[in-house]
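As structure tokens, here come the structures.
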Structure P
């Protein structure tokens with residue numbers, strides 16, 4: 001089964017418009033700033049999914065158990081559950097340009113910083129660093145698990161660790177921003 005990013009995005013945006021329209025009709029109360037926040041969060045989620053799952057024009061779902069069931073060697077390169085194993089190996093491999101693993105580490109951190117920043121904006125009840133970081137952890141873990149079932153992707157615990165660090169940085173930036181905003185008033 002395949003799914004194009006364009007079709008996926010159209011479905012998500014259409015669903016959001018229908019849902020937000022329903023909410024407006026039901027409450028007769030439109031908060032433009034809140035709607036902009038929701039739109040930005042949705043755009044961020046689509047960008048996140050584009051970079052993490054839709055690496056090809058189409059997302060192709062596979063059954064990894066059919067593909068790798070009889071080859072334990074086949075699981076190598078598909079799933080890494082040993083923290084920092086892949087990162088250390090790629091940093092130590094002289095055949096791989098040093099910028100490749102560094103770009104991977106920095107990219108995994110950067111792509112989750114907006115999540116840590118946006119969660120408390122979207123839901124003011126979620127302002128605790130621990131809660132937001134946990135949401136980032138589970139969001140990253142969900143993406144990594146999905147990658148097991150999609151062609152051309154790898155499930156790597158290092159990604160979960162770096163994504164969670166990114167979420168933590170995002171919520172800390174949010175907290176600093178709020179603190180700075182309060183001191184200027």
Structure Q
């Protein structure tokens with residue numbers, strides 16, 4: 001295991017998996033079901049059901065378990081889960097092909113004077129593992145800047161399993177103190 005900031009190269013034969021994943025993309029796209037978490041609000045926050053098939057999730061879990069997870073260096077009051085990061089451009093590209101029709105094609109830039117255009121998904125994938133009692137405190141996700149002209153604007157999360165109780169991702173109301181939970185997303189394999 002490396003330190004939490006290092007990007008791991010996954011020693012996996014991706015070819016067979018990616019060929020099958022790609023071949024299933026068209027069928028998988030037909031099975032996707034979008035649910036807006038905050039309908040009627042000007043927010044891009046939704047769940048896509050059936051993004052990954054259970055066997056795709058299991059392949060990813062088995063592959064990632066082989067490289068291991070690292071303790072994070074954020075402090076016990078903020079975050080206690082473990083994580084690994086992999087750079088897997090082909091997987092990110094195939095994942096993008098599967099979900100791109102549901103993503104905004106443009107995103108407002110600074111003070112709405114410009115805009116960002118949808119290009120791809122970040123190929124630096126972060127995989128988190130939570131054991132009972134572990135948590136990630138309320139936070140805003142950061143931006144990944146590939147270059148001045150290319151940076152992340154949205155977070156995409158995928159659940160690879162749901163064989164546990166709890167583990168909800170809570171969306172909080174920024175206007176209340178303490179922050180009220182406005183939506184608690186229950187983990188479901190493949191979303």
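Values quoted throughout were computed directly from the atomic coordinates according to the rules given, and no laboratory measurement underlies them. Worth saying up front: this structure is predicted, and the values here are computed from it rather than measured. Cβ atoms are built from the backbone, for glycine too; each structure is taken alone.
Odds and ends about this structure:
- Among P, Q, structure where FRET efficiency 1/(1 + (r/R0)^6) of positions 94 and 142 (r between Cβ atoms, R0 = 25 Å, to 0.05) as derived comes to 0.50: Q
- The greatest value of distance in nm of label points 7 Å out along Cα→Cβ at positions 14 and 134 among structures P, Q is that of P.
- Structure responsible for 2.5, with distance in nm of label points 7 Å out along Cα→Cβ at positions 38 and 110 calculated and labels P, Q on offer: Q
- Origin of the value 1.07, where Cα Rg over 2.2 N^0.38 Å was derived from one of P, Q: Q
- Winner on mean count of other Cβ atoms within 10 Å over residues 78-85 once structures P, Q are ranked, highest first: Q
- Structures P, Q, by distance in nm of label points 7 Å out along Cα→Cβ at positions 54 and 166: label with the highest value: Q
- Value -6500, calculated as helix-only ellipticity at 222 nm (-39500 (n - 2.57) for each DSSP H run of 4 or more, over all residues; to 500), assigned to which of P, Q: Q
- Structure responsible for 23, with relative contact order in percent (Cα under 8 Å, 6 or more apart) calculated and labels P, Q on offer: Q
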